[in-house]
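In the part that follows, the structures are each spelled out as structure tokens.
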Structure 1
Amino acid sequence: MLTFYFAPGTCARASLIALEESGLAFETKRLDFSRGEQRSADYLALNPKGRVPALGTDKGVISENPAILAYIAQIAPEARLAPLDDPFAFARMQAFNNYLSSTVHVNHAHGPRASRWSDDPEAQQTMKAKVRQTMTESFHLIEEQMFEGPWVMGSAYSVADPYLFTMFAWAEGDGVDIARLPKLTDHFARMRERPAVQRALAKEAA
């Protein structure tokens, strides 16, 4: 049985949706960040990074969304969540997911998590002030150059779609004018209609 560790409202939503799409049997373990459960001794023994998501498997624990998403797609090939038979297309999907992880998520984190990079209050404010620009630039790049439509990779839905959905949920709160991103706004609306997304959001709200 797979065990998925998550916290509501975090980037872990992407992998939770993918699990719901996969048809795999899994159980969830919710971490309460307000109580610091991600830093508890029990959780750090599983994931020393002290972050979510983490996926417990019969071979060990996997962390980081791009790795978890790829793993889910590979162990549930019948769900068709990645172009598993095309190495180049799979690499392009991985490139997209890694851009979300290494750039978009980091851009966002400079707002609520500026203290990760500096202890100087003025420097933290400077980083927070930059979030609107960096997030806007990133989403315009995705809209204009990276998003194929109607799904991230074109006609086929993949694990890149729940990851984009999760990141784009933060855009408006980060000051991004989503009215100028019609493709991504439409994608977000269609994602919300998917039963797997609704089940994942219900688990976060429970």
Structure 2
Amino acid sequence: MIVVVLLILAYLLGSTPTSLLLARTRGIDLREWGSGNLGASNLYRATGLGLASLCTLVDVGKGFVPARFFPRLDGLDVSQLALAYGVAAVLGHIFSIWVRFRGGKGVATGGGVFLALAPGAVGLAFVVWLALIIPVRIASVASLTAVTLFPGLIWLTGHRFDFVFWSSLPLVALVWWTHRSNVRRILAGNEPRIARGSGAPASTSGTEDSLSEA
């Protein structure tokens, strides 16, 4: 019973629409700004680096806290439950109960889960993301590249064909699925770059199925 309660709590924690709440502190409805995405990248476009960085940290924490600390509360010695709690948080982030079961794309929250399970691999993935986001300035390109390389980075950092490695494979598939609209725009050559103040209102941008970049 305690496991079910913790899974629900992890989902609710992940469901917190961080970027939407932070944007409201500046009087902005993020759904009506730029691409309409409820992610840190669109928050940066609307408010700048400060709130976007805070949003990223909170979204990472939404995955890290359940994966790292909830196993201490269930009274069981089952290491895979850490992953289960983390997955519940990621699903909450993607399908938020507070935003009509829509939300982010799971990169930051998924990164938080694996920060608890495989911190070395997450550190290397962040280096890959940073190496791309600075020159390219397209969040989806940096995120998809880092996530695609992630299972290999997990293997290199010592998790060789254990449950942490195998669980990273569906993570890659899930992130590609949540970024399917971004992939279409990348192929069409019209995926927006990150820039503060960029983008038309969401109602006129024509963006399809895009509620987050993180």
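Taken together, the values in this text are just the output of simple stated rules run on the coordinates, not laboratory data. The model shown is predicted, which means the values in this text are computed figures rather than measured ones. Cβ atoms are built from the backbone, for glycine too; each structure is taken alone.
Some observations on this one:
- Answer label among 1, 2 for the case where mean count of other Cβ atoms within 10 Å over residues 100-107, calculated from the coordinates, equals 23.5: 2
- Origin of the value 30, where relative contact order in percent (Cα under 8 Å, 6 or more apart) was derived from one of 1, 2: 2
- Source structure (of 1, 2) for Kirkwood radius over Cα pairs in Å, computed value 17.6: 1
- Highest-scoring entry among 1, 2, by FRET efficiency 1/(1 + (r/R0)^6) of positions 52 and 188 (r between Cβ atoms, R0 = 25 Å, to 0.05), is 1.
- Source structure (of 1, 2) for distance in nm of label points 7 Å out along Cα→Cβ at positions 4 and 28, computed value 0.7: 1
- Computed 4.2 for distance in nm of label points 7 Å out along Cα→Cβ at positions 36 and 180 - originating structure among 1, 2: 1
- At a computed -21000 (helix-only ellipticity at 222 nm (-39500 (n - 2.57) for each DSSP H run of 4 or more, over all residues; to 500)), which of 1, 2: 2
- Structure with the greatest value (metric mean count of other Cβ atoms within 10 Å over residues 60-67, set 1, 2): 2
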